[in-house]
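Participant: I've put the structures underneath this note.
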Structure 1
Amino acid sequence: MLGTYTRIQLALNLSEGGDYSTHLRAVNELLSGINPYNWTLKSYQDLANDPGNKGYAYFPGIMYVNALLFLIHLFLKFNLGTYISLPFLFQLPSIIATIFVCIFFIKFFYRRNNFVMLFCTLFWLYNPHLLSRKSDVGYDTVTIALLLWGLYFLEKDDVLSAVLFALGVIFKTFPLIALFIFLLKAKNKFVFIVAGIIIFLVFSIPFFRSIQDFVTYIQGSLLVHGNRFVQGRPFLYYIAYFYRIEFFRIIPFKFYSISAIVTGWAWPFVLRIRGFITDKYKQAILPFLSFYILTPVLNRTYLVWAIPFFLIGSYMFF
């Protein structure tokens, strides 16, 4: 309760910073019948010169929820005379998702190891990002919760696991790092794949108005990230800076962008062939490690993605 209260207080004091204007523009264009990804493609063409002016570059999950919250905001304001800050409303899904991550720890560790349950829950509620930045990671938390519960139901219920995994991707694409853990661990791989595709298609319906519309949707939500440049504090950048070992000039940026994902896909196959580390929670650590080492785009938010998986995977190891 205290961790939730802390996040609510931070959300109430949140200003209209960060990606707020980007998300709000996407919501307005969606509700107006305009494809938001048109602006995404245009903005990414000049991203190096104007990195703060990038368009909405995710699949539409965040946009749909924000659109609903925006309509609720207008209804409360003009119909009930109640004003609730829109930046605060945009933070509510993250707060709810944080609770579901805590519920996972409680369910998994209860009576198994209550001390570890308490440690993991507290570490998640007061993670280094929250303590250092005095802010939450927003919709990344929603994807973390969906991926974590999808991993929980993996090997138990293929349909539910696939639905949770696909919903996670609809919000943020980083669950794709662990895709092949799910594919190889699913009891019925065909059912898992079909269930995931159905979820993706259902959430993509608004962008099926024409072939060009759909192509723009895929380019703007997924492929546009190939146009990014070195950002944040990637580990390879640190090595290049301190030890004078060049990476990004010798081998193109795109190689690292692709290999950060592909190496994560390779781990489950290697582990399957070698016949060790068969536990799904242990395996989940490795794709994130590969991603962190190789990615040329790394910020504080990215480091929060793996916290629940490192916690539970470390427990299963030791």
Structure 2
Amino acid sequence: MRILQLSKFFPPDWGMDTGSQDMKSKHYFFVKIGQALRTGTILRAARRYPGVYDFWRRKEIPASAGVDLSDSRFVHVGDHIFFEPLIRQLRSQGLAVKVAPTIAMREYFSDAGHAVVDAQQILTQELRIAPIWLYDSIPSRERRRRFIYLDPADHGISLPVTNHLTTYLMTTAGLQFSPDSVNCVPHKVFQESPMVNGIPGPILIYNDSVDSGDFRLRKIHFEKLLGQAELKHREGHTIVRVGTSEERDKHPGSLPFPHKDLRGKTSVMDLFRLMNSRAVRGSISFDTAIAHLALLYEKPAWICMRSFSTAHARYVKRCIFPSYVGDHQASISYL
């Protein structure tokens, strides 16, 4: 019997300090709780393997597949990075594959050579694939028709998450597949960013925000992150701060030491190009996409974990950073 993992959504001190949480954060939290309840109850019978929910249930091999990553409320940059190698493996099997990413990630998937479409076109494919969190985003009459849903947060996963999901997706879809020979390293953007020109190196990319789940953050988390940045600044690194314009407007204050503030000036593709730049030596961030990008380019990542249950923190360290098996040379330091 599967135990519902509500603990992965609750910080240890949830409810003790809610004064700083806005309504959007609270709404997101309760939506995620609802999703967890549904996954562990009404959808439980469809869980064929850890993290894999099977509504495909066909013996014939599909000729086409569509991957829906379009709902930006629940699918963030890191999730796209988990799914890109999976899409590549489906294409290698001869399937015609289309992907519907969020607007911010469309250029990334085009750069990787994938067919980028809108979400409506995913429903015209024989096999449909989506993160389990998008279940409610799918039209109700289509949710259980030819879908395989994937849950990257399932604690039953034991391998790095992309390798696990790719292996069991292929098995569920009836595709021939050799897990030992698969390359699940995500696509890299190979250009370098001109934004670092004129900035004295070595450079570290610094980000003190999250796409979602800010209810997990406490004052101590920001202090740890800032303390590491200050230390690296004293050691001679230039800190380059990145983030969205919304994050800049919400927290307009500067860091207490000289740095370069690029918040609101970078696209997602710019972040790939920044991390690929030779002057950039790594990242300092929460457990977010910035850390994934540093590791993808085999550069050190200093990561401050948000408030998770002990079990979920172990899972993140075991299966999420990095999210794939590879000859990985970059170091990970948890603050």
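Participant: Where does the value -9000 come from, among 1, 2, when helix-only ellipticity at 222 nm (-39500 (n - 2.57) for each DSSP H run of 4 or more, over all residues; to 500) is the thing being computed?
Facilitator: 2
Participant: Suppose Rg/Rh (Cα atoms, Kirkwood Rh), for residues 43-98 alone works out to 1.12; of 1, 2, which structure was it derived from?
Facilitator: Label of the source structure: 1.
Participant: With distance in nm of label points 7 Å out along Cα→Cβ at positions 123 and 139 coming out at 0.2, pick the structure among 1, 2 it was computed from.
Facilitator: For distance in nm of label points 7 Å out along Cα→Cβ at positions 123 and 139, the value 0.2 is produced by structure 2.
Participant: While we're here: For log10 I(q)/I(0) by the Debye sum over Cα atoms at q = 0.18, 0.21 Å⁻¹, for residues 179-290 alone, the calculated result is -0.94, -1.23, so let me know which of 1, 2 that is.
Facilitator: 2
Bear in mind that the values in this text are calculations on the coordinates, not laboratory data. All figures in this text were calculated on a predicted structure; none of them were measured in a lab. Cβ atoms are built from the backbone, for glycine too; each structure is taken alone.
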